[in-house]
Structure I
Amino acid sequence: MTEQRLAGTGEADVLAVFGRVPSLRGTPRRVSALPGGLTNQNFKVTTPDGVFVARVFSDGGDLLAINRDHEYQNSLIAAAAGVGAPVIDYCPADRILVLGFVEGRTLTNADVAEPATLIRIAAACRRLHGAARFAADFDMFEIQPRYYATATAAGMRIPAGYAELLPAFAAARRALSVRAEGTVPCNNDLLAANFIDSGDRIWLIDYEYSGNNDACFELGNVAGECGLADDALAALVTAYYGRPRRSRIARAKLYSLVARYGWTLWGAIQHSASELEFDFWSWALERFEAAAAGFTSPDFDRLLVDVQAPD
């Protein structure tokens, strides 16, 4: 697709921005819209100087706890660790971040669930988690109340029964605090589309929600976003730690519920505030229903015990 054929993407403004960004000025230039991106537009830009991904930020980041300066700084750290795409340009005035294009295959949920792939994903997560500290922290127990206050103050629609699960959310927080092992640099948004398999490694992309966090939140969130069954979640955690650890498997399971409970409100806010043509309400309900099923399950109390017990 040439840059003259970007209908429906605000092409005039986008191309004007590209003309101001050093890495994207080169001509002839080919531009094509990339799929995905619910808080930004993504474009593949090819110039004589290389192939790039241009992330053009949308409005509303403050509502969603996105800090673009932190995204940029953390993307640099992830790139230096060899797990994130190279960072080429950052132009905050034009709301754009330019990354090197990573050649590879974007994973699907089915790909993520493959036993061999889970081992490689665990290795990629360990590599990121061993990087230099990120610019700030990410704690869903702090972010969820912020989302909740935003949604309720604005009268946004929230799934029925959401508030009734706040005691379970609080119980999870208390249990998870008992055997916490500190925080590490985490992506915090590793859905399948944010894994790129280049053959020699799996890359982790998109650092909008990155921050220092519990490693088991990362693993549990992968399980939740990619629809992993319990045995696959256990395999991921075991590969990450190098041996079976009952408390850490339980911890990742519990964080998977915590994550989906918090992300429910992200979807509710987007449903009310976003101008994108995407069914955010169904997205939110899917996560709420999974969180509600877990919080009200007979196994929930066992999880609370297991995360506090030694392996």
Structure II
Amino acid sequence: MAEAVHTPIDIGLTAAIVAVEQDEPYILVSGDTTSEVRAGLPYGTFDPVAHRTFEIGLRAWVSAQTALNVGYVEQLYTFGDRGRHARPGDTGAHVVSIGYLALTRFSQNTALRAAGAGFEPWYRFFPWEDWRGGKPEILRTIVPLLEQWAKSGKDDPARPPGRRERLRHCFGVGGSPWDEEKVLDRYELLYEAGLIEEARRDGRETRGKGGKLGEPMRFDHRRILATAIARLRAKLKYRPVVFELMRPEFTLTELQRTVEAISGRHLHKQNFRRLVETAALVEPTGETSTTTGGRPAAVYRFRRDVTQERPAPGLRVGGRA
């Protein structure tokens, strides 16, 4: 009986670090001059001797690769699919990566640039996710290609629902509403249909000439980023995480635009203000701001006592558009 061959496995740590600046959500990417794909998330291998915990290891890698010390961090998911070997036939250790979401305030300091890192708009990687100005134009390309794919193959009985139903639920086809939280589902559908660069890199059959559907990332980092965006969009509604991205003092307009930037959807001004008032998440400082260029706007700060008052203090801005 032949002896089984075991593929070596490393544990990787990958961070999706989010910031918002001037009404745009950004993701921190680390430099890698050896890769043909420019953009990637900060990542490194877990060392059980040097790192007492996964999170300590993650923070160490982020600091080394970006010169940034992150604040809020939470674990997302464990990623072990193909996509971590850049070329077929690679016999190196397979990396099972633990993904993390981290929130910080925007920075373009000298140390960050010296480390070869910088913030990039996350809609550069997911242009179909930004509905603030209406339905994204790129969906006119994506949806017909997905409809062709849905018609061209048989559904897998082991993986319900079927292709057409998944297309309807994920991309709002046939009158279904657009659910901004299905970021990962949409990415997975594009990957399965062979419409994005990562599918080609993994050796999947690619379809059509739909052009570049968002900027690709190294390894499976765009999948990890999709998971992070989906988690953050959902978490806005039941945790006050948005204030990790805000300055200590802000106007309600700045708060609304930050929520809009993350959720990718436009919010009605008066409805949003009623929602903030009902949630009792902020309190006035007594100061005003003239940075908007119009009438002086009241300045607020996060009311931290709310986390002790209610089990799920968030901004329930609605799940579908």
Structure III
Amino acid sequence: MIGRLQAALALRRVGIAGRLLSCALCLAGCNLIVLDPKGPIGAGNATILVDSVVVMLAIVAPTIVATLAFAWWYRASNPRARRMTEFVYSGRVELVTWSIPLLTIMLLGGVTWIGSHELDPAVPIPSKYAPLDVQVVSLDWKWLFIYPEQRVAAVNRLVIPVGVPVRFTITSGSVMNTFFIPQLGSMIYAMNGMEAKLNLMADEPGSFLGLSTMISGDGYPDMRFTAEAVPPDRFAAWVNETRAGQGETLNSQAYRDLAKQGVPPTSIVYPAVEPGLFHRITTQAIPPGPGPEAQSSGKQGPEK
């Protein structure tokens, strides 16, 4: 019986070790793009993340080392271990066990306080260039980007000039969602009937992943877009090409058609945008979509 029990325990340890090894191999293939920032806000976020981990290691690392050391030193086969079974209280032990966590909390609080003010999403980014305004609408399951000054729009494709601050105004045409470009910076919520402000900037050209980080129905895994940072002259050329291209105007009816649930196979561009469309979406003059849960349960959406 004892032999079988030992064999079962050994087999269980092997299984646990195998699962841990599998997790380690999976994590080794992850691309930590958050730690590869391409803009000032992303760089600030990465600095806070790294600093917070380093501060917390002041508790985590000694705790791990002490746990292993205590387990080894006070093992049953060590006759040199001094076991004080009547030990109750030590002021020096209390000082150490409380002072280190308090110092860690103070350091983390300082890092968070400074970062929260310096990286406030609504604070404009200092630059010699005027900011580019982009209006963002999250839909089921796609992203709509409207350029109000250029009067063009695109779906699942965000083109921005390098070195120019981008002033996002974000809302939702359906359920609450989240807007996130990891390499450029802060994640922020998109909510229907509300406008969220976000300021980002790209320091160098490139294509960056944009995504939603809030589950919002069947098409959520494909709710991604490409953020393309290009030189200012190429951005101007893209705007001119879009204006001259063939396509329908993004008006209220075209928006209603676009807002129907589904994942577009390719990015869509609109050479013209009806003035005031984003305002009507935000104020719900164009009613928001019913959302994936309401549609799946057979409920009716908002009255037109």
log10 I(q)/I(0) by the Debye sum over Cα atoms at q = 0.09, 0.11 Å⁻¹, calculated, reads -0.46, -0.68; among I, II, III the input was structure I
Identity of the structure behind 5.3 (criterion: distance in nm of label points 7 Å out along Cα→Cβ at positions 78 and 286, calculated), options I, II, III: II
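All of the numbers you see were taken from the coordinates with simple rules; none came from a lab. Just so it is clear, the model here is predicted, and its values are computed rather than measured. Cβ atoms are built from the backbone, for glycine too; each structure is taken alone.
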